[in-house]
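Take a look at the structures listed below.
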Structure 1
Amino acid sequence: MTESSSRPTRAVVIGGSIAGLLAAAAVKDHVGSVEILEAHELPPGPVPRKGVPQAVHIHLLHAGGAEAIDELLPGTIDRLIAAGANRVPMTTNMVICSPEGWYRRWRRTTHYLISASRDLTDFVVREQLLKDPRVTIRTKTRAVGLLGNRRAVTGVRVQTSDDEEKDLRADLVIDASGRATRTPKWLADLGITGLADQEIDSGFVYASRVYQAPGPTRDWPMVGVQADPRLPTPGNAGGLLPIEDDRWHVSLMGAPGGQPTRDADQFEPFARNLRHPVLADLLAHAKPLTDVSTSHSTANRRHFYERLSSWPQGLVALGDSVASFNPVYAQGIPVAAQGALALRHQLSTGLAPDTARRAQRAIARPVNTAWTLAVGQDSRFSTTKGSRPNLADRFVHRYVSRLSRTATGSFHTATALTDVLAMQALPTSLIKPSVLLMAALGPLRPTPDGPHFTPAERELLQGRNGGLGK
């Protein structure tokens, strides 16, 4: 970008997944045109596509992410719900076994999550974005390098499906290519070195499958059994989300020494061996629709672009290209959406030589929040590589565990925790005097002794509720 007060004529976004779509939404009102480069074909409907391996696993969209998407593309969440996604109030429609016990289903409307397949979410966001004629997508095209120098990026070099290479000039280039980003190498090629990286890997493996639910799933709760890092056995967990077309999307996770496999005959037995068998009890009433898919890509990885001493004009990185997280925490899309909002805000204040640098630092703020939560939790497992908790970390873990225990019997503590988990508040909000006092008092009501299902949910299961608890 230049010092000119005029709008840049073209922005190019590398990557057509959620982060790339939201990046285009963020800049489209500040440029003449936006072109998204996507290496694969894009399907005409909400069906699987290449380049999104995590799509086979459960996806939930926290309120902080949903609100950011709706600010970037108004009406998107309503479109998602109309297409079959579920709006799940937290914790009213959540049956969750935390390491500290079962959470109560507190009745409130201030927090929610959106539950849908990744295929549907991608499709609806893409449809909403492409209503704007200034935005186009060029498929079967890969970015293979940056144009420009260490002071300014002036475009990208692309490779088409017939292996032809050509230069594509742009005033603004946004890397939203995901975990496979090549920006660290491209920066080095431009002479920008000293980039700090970090990887924290718990070694968890995902195994996922889609089931036909035994009845309508509108208003069905999210059900989950979380891993307890304090146990001597390998950490394992599982979650069930209601998605469109009256289906249940189920993911099981396990650490080294107890990882799930692709063996369909072992999927439900694995679920039964979690800390509570509630998921297996539910699946006994459902019909599997897919094979089991697994993923080993659960490491937390981060590039600290905001720390570099120099940053070229005209380049921004966003989403998994900056940081990717263990999918169990459902932070990737919310972080990308909030990062896109930060980018839009920086562009709205006018263009200057340091706009891209300021945007990169602003994008790092929601990354910091998610990174603190994900790494703080994953570092507690003995199988984790890349980080071990120090004395301060262990103190924080004990405090958060105390809060979680208190939340099982305290509405206000549960609300404070949910504010942070839903990415609507910073982790520092948990050390306010009122929250510290609640933690000191502990739970005001006894912890539930098992999962609680409503009469309507029991009716969905046709009265066959053996082992489902209360």
Structure 2
Amino acid sequence: MSRTPASVRRWVVRGTATAIAVVVAAGAVTAAHALGTDTDPGRPAGKTVTPVPADAERVCAGNALRLSDDAGNDATKASTVGSATVATATTGSSVERSGLDDSATGGSKPRLLTAPAGDTTPQVAGSSYQSVASGDVVGVGAASCDDPSQSTWLVGGSTETGRTSLVTLSNPTDVNATVDLSIYDGSGTVSAPGTTGIVVAPNTQKVVPLSGFVSDQGSTVVHVESSGGQIVAHMQESIVRTLTPGGFDIISGGAAPSTSQIIPGVVLEGAQEAQRGDDTADAAPIVRLFVPGTKAARVTLGITTADGGGSTVNATAEPGVVTDVTLDDFPDGRYAFTVTSTEPLVAGARTTTPTYDGRTDVGWFASADPLGESTITAVAPGENQRLTLVNPTRSDADVTIRSGDETQDVQVVAGGVRTVVVPVAKQLELQGTEGLVAGVTYMGDDGIAGFPVRAATEVSTPVRVYP
């Protein structure tokens, strides 16, 4: 029996609701006068339709990739390196794990998380973490498991010599997805054949090397848009500094363009030391900005620690080109970055740290959307994990973090930041998070990484249908 993914079913229900709304809008006045009931002839008759509960699905990023096989052959096809660990959470009875097929360009073996429907549509969440040391791919990477979407902004990557950036396009639906990539760099929009009409087969992942469209660019941003099947997109970057491996990470999708962006968890650890040696021009910590509009943006970057310390940096981001704002002389620690702009933009952060073996690792940190009153998440096992909560609202927030029978109460004052230790590989239920933004960071001998905590998936609600 063929499986109908939750992403498709949710889209159908939402589309139906939209169609109903249009019909109601077109005939509301006539219906209100022409229809009624015996007991209340002045009110139109109607019926409440409750959508059928659907399975919930999210897709995890998969394993580290290199552009060749283990023997260094076939550089046109991506192959996996090592294996990522995945942690899951659900409000349903269980989480089923399955895989997506590779395409002709290879695949990262992404995990498809499915929470079977019960009396209601459940929630499902997860994250992945991997420490890898194989040839040129060395470092740690972490990523959120995400909802399929028609639009994803990937802020990060590079195609300079020694830098490999791979966009992974995962289609968990049962229909073809047609994907367009809008690529931007420090010079503007990249015009190259092959960026539009990329077909990703059902239940399949396609790997797209960024170097196939733009070469020798140190600052890139990619906007992924799909029609037909919905897509989960990530980017993997690996670095070789001259002949020495210089890090690996996975870039999760960031928040859509807005005049306010929050990057909830950023690790700064040994940044000055990481910039020593050869080929380290891109080892400095930066905040990457991109304005998709037509006007330059005046930007204020607030850099805050959990103890209330921090500072601000002012910058200008020109429209249509990628801007990297360098951060100098900040002490080690875990930070939250708040970007306030006069124009809608997207934002991400990159930092670099020395590792125990004398090399370096790179960490990319994505902006995140606000959470609802409650959400669930799970933190994949890794080194020195922390959950950072950012409260951009005007009211203090009392957050309860529940894991089984254990609870942790955390107050996040208005405009403040809190960083706490949370258990790994366990389901976490967060209550009292309305309007807050959250992220998870790792910091250890092997390197640094992080991912944004995703809000609960929106599900269809009952719809009142009028004849």
Structure 3
Amino acid sequence: MESSWIITVMVVLYIVALALVSFLVRKAGRTSEGFIRGGKTFPAIIIGLFLASEVIGTSASIGTAQGAFKGGISAAWNIGALGLGFILFAIFLARKFKALDELTISGALERTYGGKVRRATSITMIASLLLVATAAYKSGGAMLSELFHVSPEWAVVIVGSLASVYVGIGGMKSVIYTNIINIVVKVVSIVIVAAFAYNAAGGVEGMRIALPAKMLSWDGVGWAQIGAWLIAGGGAMFSTQYVIQSITAVDSETKARRASFYTSLILIPYGFLAALIGVSAAVVHPDINSLNALPVMVLDLNPFLAGLAVTGLTASVFGLISALTIGASTLLLKDFYQPYFNKKNHEGKSIRFARIATVVCGLIPVALALFAANVLEVTFLAKALRASLAVFVVLMFYKPLFGTKQGAIVSIWCSLITTIGWYLLGNPFGVDNAYIAIATPIIVMAVFHIFRLGDKPAAPLQESARPVPAPAVVATAER
């Protein structure tokens, strides 16, 4: 009883602190541009930490521990692939995206492939972000249910409601500042839980005695699965809305690259620690539900450390959800509301829509989370959908004249159908849907290119349709 009260008080105080930060920086969100950009530029280290916090949600923490509980330490590749993806992003794409200075992934692709591709990209990205939110709510609900002895359904509703509302208060600036707090708490808590779990399992020797050798192998899940994680996870970072949105918040191309490297330095070790907890749980609590691998190990801590760990898991929920909801609402505002329903760009209407869309995008996945089963699989499907868009990002910057505009729009719709269909069929022949997500646009674009079906694309950095305002002139041009 005492432990529950300590944990509850620490979590409540943490949530109040996040809400207070959102309230204090709400001034930056009084315009639609300020709401979705943040109203200023930020140092590379801030954006690097921010991106890490966005990526590390409960589906990454609890989902990776769940995967490790069932398949071994090699589940660390799930998050490690994201870290490697950011290294590649830093080397090949960060500077180019900053030079393009587009706020949305759909706006970036429009420069090369046209308006129809912009809308199709936006729909695909919104669907992907909502799927990730679904997994985050599911794992966050499982955590609260286990720790506070409430029903999983009510836990999901509580997580979704609180996370949605606090983002709607302050917009992007509040998301950045609160996520800096979140990442610090996440890293400290995962280190504490991993150290305790490792010791409770008896270290490496205890694991070797209690578990099959495959559980301690770095390729235990198989190279086909690892390859799929690298494609879906790493590739997804090339085209994820909140990554692109974050890169516009630094003031130079060099800082954009540096921020991406900072993110990778956090993600790779974090993936190992989350997997270590799952493997240790398989030794200490072999009969539990795999989804509870991390929460159960938290319960074994003393009350104060347990409270800190639960606060870190809570930060994982809020950090990811804030990024997902602000990203989805930005796409809805820029690609649908302003072009079709607010053509005169009435500022009051835009900011109201941005706030409402943020809350709604946070609440829709609540219903989906009540039916989601495997957290890692749902998250992985969402990554695969984004990885299909990564094909166009690479082509846009490095081979812009390959394929046609019509081929791009057909590719996106075909990728959406084939990837989801392959997933629903259970990944036939052992081929993961991530491979389908990558192969489909390549094949379709090659066919349109060979037979010259449609209009040629344009090089985005040479044929920018919209000038970029200077930060010194327009204060809200940067984030």
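Any read-out appearing in this document is the output of simple, stated calculations on the displayed coordinates, not a laboratory observation. This one's a predicted model, so the numbers in the text were calculated from it and none came from an experiment. Cβ atoms are built from the backbone, for glycine too; each structure is taken alone.
If volume of the Cα convex hull per residue in Å³ is computed to be 128, which of 1, 2, 3 is the source? Source structure: 3.
A value of 50, 45, 43 for Cα extents along the principal axes in Å, for residues 223-422 alone, calculated from one of 1, 2, 3, originates in structure 2. Look at distance in nm of label points 7 Å out along Cα→Cβ at positions 287 and 311 for each of 1, 2, 3: the largest one is in 1. For helix-only ellipticity at 222 nm (-39500 (n - 2.57) for each DSSP H run of 4 or more, over all residues; to 500), the calculated result is -24000, so let me know which of 1, 2, 3 that is. Checking each candidate, the match is 3. Given a computed value of 16 for relative contact order in percent (Cα under 8 Å, 6 or more apart), which structure among 1, 2, 3 does it belong to? Derived from the structure labelled 2.
Which of 1, 2, 3 yields 0.55 for FRET efficiency 1/(1 + (r/R0)^6) of positions 95 and 431 (r between Cβ atoms, R0 = 30 Å, to 0.05), as computed?
Values: 1: 0.55; 2: 0.90; 3: 0.30.
Source structure: 1.
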